[in-house]
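Got some structures for you, see below.
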Structure 1
Amino acid sequence: MNLNLTKPLAFFDLETTGINVGSDRIVEISIVRVNIDNSTDILTKKVNPTIPIPLFSSKIHGIYDKDVANCPTFKELAPQLSQFLSNCDLAGFNSNKFDVPVLVEEFLRADIDFDLRNRKLIDVQNIFHLMEPRNLSAAYKFYCEKPLINAHSAEADTLATYEIFKAQIVRYENTEVEDEKGNKIKPVKNDMAVLSTLTTRTKNADLAGRIVFNDNNVEVFNFGKHKDKPVKEVFEKEPSYYNWMMQGDFPLYTKKIITQIRLSMK
């Protein structure tokens, strides 16, 4: 089918150094511009972010510092990208929350006022979530093929979750999928240790995810000015940071964890 367009629609995706809109940078941008006649133009560029790419980010998108060392910076690419996106509405997947804000930040750093006022923003993920709900009732109907009665009562929701879990194991056990690196894996097994690993997106030291373990199994901050820095290292160089956290609006369990880390330094 053809899209009914009154102006070009640019689908785009970013690979970045991380997920902080204010401080992280673009390492790759790809744009598919769908013109009014539904012909397409594609522009893909790797970008030197001018800051190191964290290893955990490189492992996700496969782009390392050496891959972009000789690439142009965003500021150098900005005039070309701005022209390519001229008069375009914008579309992407989770783009309203992440890709569009990051792109605008980069343009502002490059002294280009990338005006959104006359652009329509279309987030394909939002359509997906609206039309294919991912709440408990929808999951129960999908996996158990019946409506969830008394949704939002604790007992009904708990029993439904138990039934969904069993149905997921039956449906997906021995089902082969590709991981982020393209490896063929069978991730679902009737094994609680395996399923725990599968469903743990990040390895948190505290429950709130303020402190996480890095690839070397060292506790690091997952927020703020010290993001990705080892907790012990920060507390050694800036002891007041511990006091600031203890007096701040952090969960008690987070405070318990940082206290344990601090005590282990003595």
Structure 2
Amino acid sequence: MLQLSRPIAFIDLEATGLSITQDRIVEVAVLRVRPDGQQHHLTQRINPEMNIPDEVVNIHGIRNEDVADMPTFKQFAPKLKDFLQDCDFAGYNSNQFDIPMLMEEFLRVEVDFDMKGRKTVDVQNIFFMNEPRDLKAALRFYCGKDLENAHSAEADVSATYQVLIAQLNRYTHLKSDITFLHKYSSRQHKLADFAGKIVFNDKNQEIFNFGKYKGQVVEDVLSREPGFYDWFMNGDFPRYSKKILTGIRLRKLNSMG
């Protein structure tokens, strides 16, 4: 059993595509595991208020008519926020897709969901660091099972939980402690946002992780090039990344009196 100090939510999203800023969620599945091991599921299809392309329907099987009468994310967001209260997060490729997408949707509908202090465990990163394959292969390798209904959010999220438990049993260097798994499954840089546009350097300073200012301290760039802030805020960047940049800018302005 995982050593939990608070609940952890295994999350899987299906969406209209892979763009964090342009696409929308069509299904949410969450497996909430309490410190005592009790499990609770929340699964909901969502009306994305946009077309689901045929090539995406062929992947997850959710058609436009399947979600036409479903609640919008704005309608579902309060219930989801309550379900995720005080939870850490886990998922399969969740650090790069599910969590950024979820934060984007919360911010889009103006629901303040605070990620401060929450730990994230990306099971895919643990898997790739030890046995580089996909979720279907991971379930077969670790659990001796075939993944049925792949790309069904509920099937995927349950498989992810089973794989993580099997990983803990197989690899003696892993610890079931969520803090350890959070650090182990994180990418090379500690992220300030979830899209990896802003990360922390070894001095715990926020630095840009893209473009011509990559590796430079954010506060320094904003001081030298104040117009960069407006460019970023008007660009096709995730809302959560914009929120983080705004926070850094306000902190800088406040420190200047």
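A short reminder: the numbers here are calculations on the coordinates, not readings from a lab. Keep in mind that this is a model prediction, so the values were computed, not measured. Cβ atoms are built from the backbone, for glycine too; each structure is taken alone.
Worth pointing out:
- Here relative contact order in percent (Cα under 8 Å, 6 or more apart) was derived from just one of the structures 1, 2, and that gives 18; the source is 2.
- Set 1, 2, criterion mean count of other Cβ atoms within 10 Å over residues 119-126: the highest-scoring structure is 2.
- Entry that produces 2.0 once distance in nm of label points 7 Å out along Cα→Cβ at positions 15 and 199 is calculated, selected from 1, 2: 2
- A value of 4.2 for distance in nm of label points 7 Å out along Cα→Cβ at positions 71 and 151, calculated from one of 1, 2, originates in structure 1.
- Which of 1, 2 yields 0.98 [Rg/Rh (Cα atoms, Kirkwood Rh), calculated]: 2
- Distance in nm of label points 7 Å out along Cα→Cβ at positions 79 and 135 - structure with the largest value, from 1, 2: 1
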